[in-house]
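Read-outs throughout are calculated quantities, based only on the coordinates presented, and are distinct from any laboratory measurement. Note that the coordinates shown come from a computational prediction; the quantities given were computed from them, not determined experimentally. Cβ atoms are built from the backbone, for glycine too; each structure is taken alone.
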Structure P
């Protein structure tokens, strides 16, 4: 990836809504694959967008060297450290049942299909 693209990604991630969606996708990827690399890379990028390792170190009390080790592709952060880092980035952990989310998605898909069908009927009647 070019430096320009990396810079643009970092600038884009300064938007809180974009950053939140990005982190959620990274967590979804981790949940599906069990691979932490993508999630740790997302945390690294968010850290850069929020002022870098030094700023995060000040907010969390975790020294920079430990943050770099934690965010390495081979990093394996402790649960407590992960919670501290997420709080330092302005996030928290939540737990949701997988099946409930799948059911909600199915319900939403069903509702959208009904709306589309209704729209088609309305167009035919017009």
Structure Q
């Protein structure tokens, strides 16, 4: 999907629903060295990442949502979300599969984010969900 198509979809949803929440899992921080390596690896497999220019930062992800008609927007990288998980559950899951490349996992999770936006829904508490 091109950035224009994505923007049109975001605008359409924001304009056609009084109360809505949009959730997106997306790349982020693609301008740094690790991000560039990710892009190069995809290109070698003849898979261009359409819209990579919109994946610069968490702030650019939020701005993309707000500029396309959403009232609130938040974004957090997956490493931040991982750090918010209950430690007991993380330990349990990590004990199931030994991971010797924790640094690589952290780098990867810093390059993906969860973004969400809301429109209306004050009676549902949607605005309280955003951080």
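Ranked on mean count of other Cβ atoms within 10 Å over residues 24-31, which label among P, Q comes first with the largest value?
Structure Q comes out on top.
Work out which structure the value 15.9 belongs to, where mean count of other Cβ atoms within 10 Å over residues 64-71 was derived from one of P, Q.
Only one of P, Q returns 15.9 for mean count of other Cβ atoms within 10 Å over residues 64-71, namely P.
Starting from the value 2.4: which structure in P, Q was distance in nm of label points 7 Å out along Cα→Cβ at positions 8 and 32 calculated from?
Here the read-out was taken from P.
Any idea which of P, Q comes out highest on relative contact order in percent (Cα under 8 Å, 6 or more apart)?
Q
Hey, distance in nm of label points 7 Å out along Cα→Cβ at positions 16 and 56 derived from one of P, Q reads 3.0; which structure?
This figure was derived from Q.
Here helix-only ellipticity at 222 nm (-39500 (n - 2.57) for each DSSP H run of 4 or more, over all residues; to 500) was calculated and came to -24000; which of the structures P, Q was it taken from?
It traces back to P.
Using Kirkwood radius over Cα pairs in Å as the calculated read-out, with 16.3 as its value, let me know the right label among P, Q.
Source structure for this number: Q.
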